[in-house]
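Asker: Heads up, there are several structures right after this.
Every number here is computed from the coordinates shown, using simple stated rules; none is lab data. Remember, it's a predicted structure, so these values are computed and weren't measured experimentally. Cβ atoms are built from the backbone, for glycine too; each structure is taken alone.
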Structure P
């Protein structure tokens, strides 16, 4: 997870640290650590897939997704909004199982509850390039 290309930021330093820690967990494929950022009733909308309704199902789904790639690395470009509702624009380098690296743009909207946990995560991405031959 990198922020060296971060150009725009409107959230507090505390929320930026939360966001970085969240994506460090994702990029290291650490499901248990990632779960700590999600409210028990968190919802996830990933691409054009059906909305997933709880953190257990979210973690199960992301673990399955991680099995289809060798690794990933987020590089944030901008984060706009406020500490409880923000959008993060990133370029994600996916390392495919064949070793090739494919960069894909992504925007994620995160809504956090009063406890600071993600209550709704909306990921806008086209993963087709990751799986093309």
Structure Q
């Protein structure tokens, strides 16, 4: 039988690796190889899956950690917060960002603000997941 702590570690490592890969490989490569508009169009369909898959993974890790260690443990609660952040981004921020997306060649202050918020949220989640990974 595989220990729950190992399963949690693997899930957290997956979340961290996926977030890092998306931020350091996928996004920069697309923006270097394509126009800004084309890269945005290529990335847009990836975000719902990114947020959903990583949100579910973080939620499973939170539940498993809470069962294995304690529901009151810091890491279980941090994992739950990370999962909530992914679902917030998927079901609240992403639809709002898409609704105010400017036409090609134009800008939108609201789009910029919401996009910046999603980037800050994602960076905070990445740092929290790194902390959890180090403390497991």
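Asker: Thinking of P, Q, which structure, once distance in nm of label points 7 Å out along Cα→Cβ at positions 8 and 104 is computed, gives back 4.8?
Answerer: Q
Asker: Moving to a separate point now. Given a value of 15.2 for mean count of other Cβ atoms within 10 Å over residues 16-23, point me to the structure among P, Q it was derived from. The partial results should precede the final answer.
Answerer: Details: P: 18.5; Q: 15.2.
Comparing all candidates, it corresponds to Q.
Asker: For the read-out helix-only ellipticity at 222 nm (-39500 (n - 2.57) for each DSSP H run of 4 or more, over all residues; to 500), a value of -25000 was computed from one structure; give its label from P, Q.
Answerer: On the way: P: -7500; Q: -25000.
Answer by label: Q.
Asker: Something else now. From which structure (P, Q) was Cα extents along the principal axes in Å calculated, if the value obtained is 54, 27, 20?
Answerer: That value comes from structure Q.
Asker: In terms of relative contact order in percent (Cα under 8 Å, 6 or more apart), which of structures P, Q is highest?
Answerer: Once relative contact order in percent (Cα under 8 Å, 6 or more apart) is tallied for P, Q, the winner is Q.
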